[in-house]
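Listed next: structures, encoded as structure tokens.
Where a number appears in this text, it was derived from the coordinates with a stated rule and is not lab data. In this text, all values refer to a predicted model and were calculated from it rather than measured experimentally. Cβ atoms are built from the backbone, for glycine too; each structure is taken alone.
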Structure P
Amino acid sequence: MIDELVQMDVAMYGEACGEDFCRRRAQRMGEEYLSDSSLNMYVCYLDGQPVGSCELYISNSVAKIESFTVQEEFQRRGIGTTILKYLMEEAKKQKADIRYLIADEDDTPKEMYKKLGFQKVEDTYSLFWKL
């Protein structure tokens with residue numbers, strides 16, 4: 001799955017961050033997913049090709065969805081909605097009473113989030129620096 005995460009990261013962020021960064025990030029995250037932590041990665045496939053991914057972290061009764069992506073050429077086909085519905089159901093099965101996601105202000109799927117029942121509750125800002 002690491003190779004598929006690299007492939008998706010490069011497709012989404014390679015131009016801005018570089019392939020080496022994407023590869024190292026996916027490798028580091030893969031090690032985390034395989035550890036005993038409560039963080040899991042889900043990859044969505046269409047005809048055997050990885051087209052979307054998302055992280056789900058559950059601790060106590062709180063579920064956080066993060067790093068949600070669907071490759072641009074596969075957007076607006078219901079794939080993102082399917083991924084999020086599945087993750088919300090998974091969180092519910094694991095008794096997570098609080099379920100939230102982290103998104104960028106300019107995320108394309110803001111309307112999809114609203115249709116799925118998410119409400120904007122807070123603005124936060126982060127700075128990322130590349131060497």
Structure Q
Amino acid sequence: MNTNIAVVSYNSDWPHQFNKEKQAILAHLSKANVAALHHIGSTSVPQLCAKPIVDMLLEVNDLDKLDIESEKLRDLGYEIMGEFGIAGRRYFRKGIASRTHHLHAFLAGSDGVKRHLAFRDYLINLRFG
């Protein structure tokens with residue numbers, strides 16, 4: 001297993017990669033359960049160097065319903081990781097040899113959602129505020 005983490009210059013294609021993946025995820029999951037899907041992490045901050053993995057935050061209305069639908073994400077190439085060390089989260093990662101996407105799912109409006117969005121917004125404001 002390669003534990004090296006590469007940090008690269010900003011890639012203007014990252015927002016496009018997020019939007020493409022967002023559309024695929026939304027097409028596979030129950031619209032009634034999905035509250036929002038956000039681009040988070042360092043790739044969401046314009047002009048910031050980052051690890052080249054697109055992080056996403058999925059807000060759902062019911063984690064149990066997401067658990068039932070997780071196989072649909074596997075069909076998109078995601079590995080289902082469960083809580084993976086954070087209570088109340090569902091974590092999915094895409095790409096075996098080279099990771100391309102991380103998907104963090106929380107209940108809509110939960111502290112996990114607020115924390116991730118606040119950190120993203122802090123980085124944006126720090127950079128452009």
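Quick notes on this structure:
- At a computed 19.1 (mean count of other Cβ atoms within 10 Å over residues 5-12), which of P, Q: P
- For percent of Cα pairs over 17 Å apart computed as 62, the structure of P, Q it came from: P
- The greatest value of relative contact order in percent (Cα under 8 Å, 6 or more apart) among structures P, Q is that of Q.
- Structures P, Q, by distance in nm of label points 7 Å out along Cα→Cβ at positions 21 and 85: label with the highest value: P
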